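Multiple structures follow.
Each reported figure results from applying straightforward, stated rules to the coordinates on display, with no laboratory input. Values in this document were obtained by computation on a predicted structure and should not be read as measured data. Cβ atoms are built from the backbone, for glycine too; each structure is taken alone.
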Structure P
Amino acid sequence: MKSADDALNRLKDGNKRFIANVRDLDALATQTRRADLVDAQEPFAIILGCSDSRVPAEIVFDQGLGDLFVIRVAGNIVAPSLLGSVEFSAVQHGARLVVVLGHTFCGAIQATVSELKQPSGHRSPNLQSIVNRIQPSVQTLLDAGLGSDEKELVKQATRANIRASVAHLKHGSQILENLIANEGLRIVGAEYSLETGLVDFFTDDTNDAQSVGIEH
């Protein structure tokens, strides 16, 4: 089992290769081991990322087949099924690192900002459920007076939403709380830059539980 620190370093190294347009030969070679992964998998990290087509975790981190347990949803939000997916891999596969991966120019964040500034009333209930989970991160910034600069608002809301999802994972599951306390599980946020390809990890482990309403 790879420790959280070792897993984080492996992701950072892979992202450096991605930025440099270099592929790891071991990652490429995993395609030849497809048959070996039929009966079991041992991903070294769990990625809860946005569904955006420009942010495929395996490519961004230069990893191969079977290396990452990837969960993708618009806005990298945490809903019950997504929380359950993280629990499943953390328990079943023993992965000790969870990364909430957001990105710049996130459409889900922009949609939430637009909805709060000019409510449409015509969104589907399913899309609205995504907006509702992102809304607290945006509303806090609007209340702080950032509404006049939409570009800055989206930028800060993106990072606030990532931190909110980290807090949901840390404090919305007894299983994950126990793994954090006793088994070395670590949950961190990260933001991928569409402009540079760099992943900026939030490794300060800020406790945001008091500022986020945990939904089960």
Structure Q
Amino acid sequence: MSDARIRTVPAIVPAKDALDRLRDGNTRFVDGDRCIDTYLSHTKLDKHLMGQAPYAVVLGCSDSRVPVEIIFDVGLGDLFVIRVAGNIVAPSLIGSVELAAGNFGARLVVVLGHTECGAVQATYDALQEPVEHRSKNINSIIEYVRPSFETLLASGEDYDRETLIKKAIRTNVRSTVNGLMRGSKMLEKLILKDGLLVIGAEYSLETGIVEFFDDGKVGE
């Protein structure tokens, strides 16, 4: 009997169903009721040798306290995870999302920020007291986050530090969502014609809960 593997094309998971899976997985994580299938998937490496078909893309922060696969209680092959400090949107990151959505069939993209984000806090500090000798690479991250603060400060509201940073974290998430929705012809086409959904979310370090911004629009 031949042991040749036959590659099958998995059905594309609609964005709504993918979002439901992420919600359910996060609920299990918060409740401490982990799914046995998640653990079993770690022992089935051969299942993934012929390709991948992640049902969602998560563009999240590199923060060590926000391990995406764990907080959504998923197994191998479930998510296409992109992590970068500050969950910013840059050309290579847009390209990564295009790859997952265009080549692998993911129809949900979640931009995942989190409370107490170090990149956002560093941007606030840079606005207060610029550092001449900061790495140009760190500065490149700060420059992507900076517009979120500038938008809030332009409103004329008198925010204290804590409130301003909290709002900037969410504004930064929504800025990245907009960057993905409007910065790629491929993603625009997938949104208009193939059911791709790009939304924002925030993970709470305090509770473990992921709050989704369901409409994916900019605003409070």
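Comparing mean projected area of the Cα convex hull in nm², for residues 118-189 alone across P, Q, which is largest?
P
Given a value of 19, 15, 5 for semi-axes √(5λ) of the Cα gyration tensor in Å, for residues 62-101 alone, calculated from one of P, Q, which structure does it belong to?
Q
Among P, Q, considering only Kirkwood radius over Cα pairs in Å, which has the greatest calculated value?
Q
For structures P, Q, calculate mean count of other Cβ atoms within 10 Å over residues 94-101 and state which one comes out highest.
P
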